[in-house]
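Student: I've put the structures underneath this note.
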Structure 1
Amino acid sequence: MTPDQIEGSVAAAMPQAVEDLKRLVAIPSVAFPGHPEEPVYAAASATEELLRSTGLQHVQQIPVEGSFPAVYGEAQGPPGTPTVLLYAHYDVQPAGDPSLWRTPPFQPTVLDGNLYGRGAADDKSGIISHVTALRVFQGRFPVGIKVLIEGQEEYAGERLEAFVAQNPDLVRADAIVVADTGNPRVGDPSVTTSLRGMAAFTIEVRTLKEPLHSGSFGGAAPDALAALIRMLASLHDENGEVRVPGLPRGRFLGAGPSDEEFRATAGVLDGVSLVGSGTVADRLWSSYAITVTGIDVPTVAGAINAVQPVARARVTVRVPPAADPKTTIDSVVSFLHQVAPWGVRIGIDDVVLGSGFLADSGGRARTALNKALERAFGRSPRDIGAGGSIPLVATLVRQFPAAEILLFGAEDDGAAIHAPNERLNIEELRRTATAEAVFLQEYGGDQ
């Protein structure tokens, strides 16, 4: 097929693509503990049905120990052509406080060319990008195709890592397309060449056997919540720089957003300063970042006048691509023990680790992708980093060191992934699906 034919085919397929994405977004496939499991399995089934619609010769759900099933598909390419693995995930982040959403998180809504809903961008757009690109070829693919759609990337993604390590032939490929990233801005084509790793843990602080009346005991009884607040606040200095010894600021060798661009994208309020030092790219893509993502304490609405005996927090650390997540966790936990006041008892559990990624300079697949992105977006792509982590990528690098791993997708920095009012720009989905289809054609024909 010619690029013109591919572009026309994708454009004609977009109404169906949007309906398919709306169907997926309507399924609350949150794979976190405490959430219903039935919607996650429903999303797996819907994903399986979508892959079957592409003309793949073989599609099935594959059990993953301790997790939700992966959806797998494959098809042979013409003799002598390379094999491409396409990756995405069908699980999503929890929606959080529904009052912060302008539209219901699991009622997909199209407004001003954007589709709103939890998972519309991260990462159900990746599934639909793959499906739309594959449909172009009507079962006659220019390369060998393998598709792996994960069911628990947002929580405990390391379980698929173990599965891949145990089943390498299933996902062995010459090039691997990870559709779980995106562009800094809509219409600004980019390839993510570095990912920070991730380390997360839950910390529990205990001081008393039970809650105590704050009037009778406050002032002498040690408050677990106050202790935890002091410990967490000590992780950063007055400028927001990480204070933990052994976690220095890094440097990103490339262009990133300006302070003004980042403030606008992040929605930083007027008069509120950015934190840390160095360029925004340094801080987002090459340095450590520590975030307290949740605290278990009494709510304001249900508060009573009591000194708290226990408090818990979830702490996430983003780790530079070349750094070790386990060593990072050890450093942070050791620091928290050092700064803990009053001899409080500390417990650490629910540790999750994920390595970072740094791409090689590129090869045949990257050359084909550059041509495809320029065709779809009308401009050459640039290299960027990503502050988030994708647990599977580091495993793929270790398992298949000769494979080219290409990270691009339909998300953008304004898509509000992991936040209220997540949205996907529909035109960006069209361009991304076009680029993927042109890439498959270019890569298969470059023999």
Structure 2
Amino acid sequence: MYPIVLLSVFGIVTLFLGFSKSKNILLPSVLLFLAIALASNFVDWNQGPLLYFYDMLRVNNLTLAFNGIVLISAFMIVAISGGFQDNADSEPAEYYALMLLSLVGAIMMIGFEHLIMLFIGVEILSIAMYILTGSNKRNLRSNEAALKYFLMGAFASGFMLFGMALLYGATGSFSLSGIQAFVSIGHAAMPSYILYAGLLLLLIGMLFKVSAAPFHFWTPDVYEGAPTIFTTFMSTIVKTAGFAAIYRLLDHSFTNIYSFWWIVVAAIAILTLMVGNIGATSQSSFKRMLAYSGISHAGYLLIAVTALSKPTQNAIVFYSLAYSLSTICAFAVLILVSKEKTIDGQPDERYDAFNGLAKSNPFLAFVLTVSMLSLAGIPLTAGFWGKFFVFTSAADRGIIWITVIAVLMSTVGIYYYFRVIIAAYLKEGDVSQIRVAPFYQVILVLATFFTLLFGIAPGLLEGII
């Protein structure tokens, strides 16, 4: 697992780079580190299942694909960070080091073969996020968001640990293979209620990390209070790693008790879709809307997990990639626009901030439009095929009713996503022309291009895993 080793070393090197007199070296250095980690990730491609770190991490094409999504997302997010030059009190080396080290936790979550490795990965990722959420120390909203995230995250970690302890008590093993062996052989003779309780508690802890209802209460406040660049990191990388871990856990070890847990996950998926989509309709803040949007997309991904059919694997990978590209573009445009307009000294993150954007900044309006269309699942965008593949996986399992509900909730999503497009193209505003750095433009162009490319030719990723 080369990225884990490299990112750990690069994170420490980044801290030392912070002692240099010029901060300008940090951004290109971190981008180079991420590019090297991304290249090293695919060294093991098509090498078959490999075990590392005393058989506690498993590497196969699926884990490498998720790692690739996480590392590409991180590269894009760092590229639009601008070196954190807008905050005179910031210490970019610390921020970048935390981001690099948090990726180590994300990769551990994606490829875990042992529950202890899962817990370590979750905590490495989470603790970095708690710190980055409260990194704007002069902003009370940021402080409040960090405290809420930390307290609720601590409770979620407690649930996870209790669930792992019960699973060990029921199966006598922390490894996924050992749990699978018990579930398929030992559990067949007599149902184990300790096993059921352990699985549910572990799922509660994991569902908190991906903002699934009813464990979502932290999400809107934390997304709104955290600096936008770290909200982008949280809404894409944390969600991708979380769903990769949930899918791996259920698919590898608990398929034999599918009849027990599928209805629980299905109920949570429906509740998550309703809370996310209905909650987003009443928001006046674009950033807060994206928080509820993230909740709703967790619901769609949970549908694929619920189905656990043959298309599920490709559906989760494709959906995660499509969601990450669109979300990063949306937040990237928000970062640029909100800097130009302020309310009480704070960036303007309302829908009204985008009024008239198309007239003064047609490029940014187009990027924002494509990202909104993709998140809404409109045809000719990657988001449409992401939802299509999720619905196909549910239909393949025969769970048609959950697909019907999801389609209805998708129509609700069109309302609040199109509010942004209407504001940009049909409303009058005073947005001045915004200067976009060349590399920033490159990132937006590439993300938008691939969003449209995968919307037109989704088969490009078919069969690579």
Structure 3
Amino acid sequence: MPCGREAARDLIGRVASSFAELPDESVLSEVDGVLPGAAPAAGGPLGWTGYDDQLSRAAELTGEQESVVCGVAEIGGVRAVLVAFEFGFLGGSLGTRTGARIEQAFTHAREHRLPVVSLVATGGSRMQEGTPALMQLPRIARQITLTRAAGLPHVSVLRDPTTGGGWATLGAGADVVLGLRGAQVGFAGSRVRPPGYSVTQQFAAGLVDQLLPSGELRGRLERWLRLLTSPGDTAEVPGALGQVTTPATGWDAVVNARALGRPRAKQYLQAYFDWHEPINGDRAGGVDPGVLCGFGLRGGRTVAYAAQCGTATRPAGFRTAARLVRLANRLGIPVLTLVDTPGAANDAAAEKAGVGAAIADMFTAVAEVSVPVTTLLIGEGGSGGALAFAAPDRMWVTPDSYLAVISPELAAAILKREPARARQTADELRLRPQDLVELGVARGIAQLSPSVER
């Protein structure tokens, strides 16, 4: 069987420990404009010849009355609303009743303050219902928007296939997008534009957060639902993992921050969290491997993180981090940022991709949040590319870090000094950790982590 094309109820049984389907009578009444239990109009909204027979055969084949099954499930101890597509019912297509069922599911989620999980497998809008079927897309988009505004998380799972309006609403519009390996995912399906686009390609383009085999779906959903529904109060300052003593000179600070063996973001995240799950990409076609973003569990509570890895941060990195910060704010989850970059990428490709606008967007994302943002400078702090990741009133520094308006070498060049005077310029910039505390830029120097052995 192709990836993700198992029956909806079989999939629900595999990922959930319990499931209660939402009642269907009010949905049928609303769509068909008749009393519950009465027969709908022949041929659907267009009077399509043979459509009733197609619906009957689909119901007989699948045991379902529509292409989605909606209800309340328990996944890893978290109650959630499930929207599961039955691909065997007319290719999981979106019709008017489909839209009504999905609207009911999202409304129920808001009324009962539950997260939503969409298990998507669809070929798109239903041809036999024409434009009325197509009009379900803005209807679904409105439900996603209302649920987002209510501060409730939405996780989508891309099965095979996820195309058309299903991808452009429930799939790509979710907060966290998980893709089953081998799935066809794209706006145009294989019958419209062969060959179909794959979930792996969408992941590479930053449109899918994680790829996983079907057998890992339940465990991954359990972890994500726990993360997105267990917000902490604030992000504690991580302990320092590297140097113990502060540098004597500005140039010593630069050398320490640039040392190849210095602890980087991956080590800090591993030491800080019990476990964590990453998100991927800026949702606009870009991925920056030098920026790590996601959510982690620490002491039973969730903290979001956005961490630079010591490389020049690209536009996609700023946009991914801004996306993370805004999602965390909407869900009431505190944020930890780790600053470590020589600066923003400034090559022609970065400029063309809008690096200035991306930096501005990250500054705005941090400035507008209501949740606490905690920053630790763990290495190089190069100009605005570093500062965009920082909370200006809650920043700490490690002994092997520095923050400067520009690198000492470039500062010397701009001031028309000899290259040899870069060391002197480093002192004049007052970029050492202790200088940053004295200047009021940082609150303090992070203490050595208890996990570090000396």
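Quick note: the coordinates plus some simple rules give every number you see, no bench work behind them. Remember, it's a predicted structure, so these values are computed and weren't measured experimentally. Cβ atoms are built from the backbone, for glycine too; each structure is taken alone.
Student: With Cα extents along the principal axes in Å coming out at 79, 46, 44, pick the structure among 1, 2, 3 it was computed from.
Tutor: Of the options listed, only 1 reproduces it.
Student: Further question on the same structure: Given a value of 14.2 for mean count of other Cβ atoms within 10 Å over residues 164-171, calculated from one of 1, 2, 3, which structure does it belong to?
Tutor: 1
Student: Kindly point out which one of 1, 2, 3 the value 5.0 was derived from, the read-out being distance in nm of label points 7 Å out along Cα→Cβ at positions 268 and 428. Don't skip to the answer; put the middle values down first.
Tutor: Details: 1: 2.0; 2: 5.0; 3: 3.0.
Computing distance in nm of label points 7 Å out along Cα→Cβ at positions 268 and 428 on every structure in 1, 2, 3 gives 5.0 only for 2.
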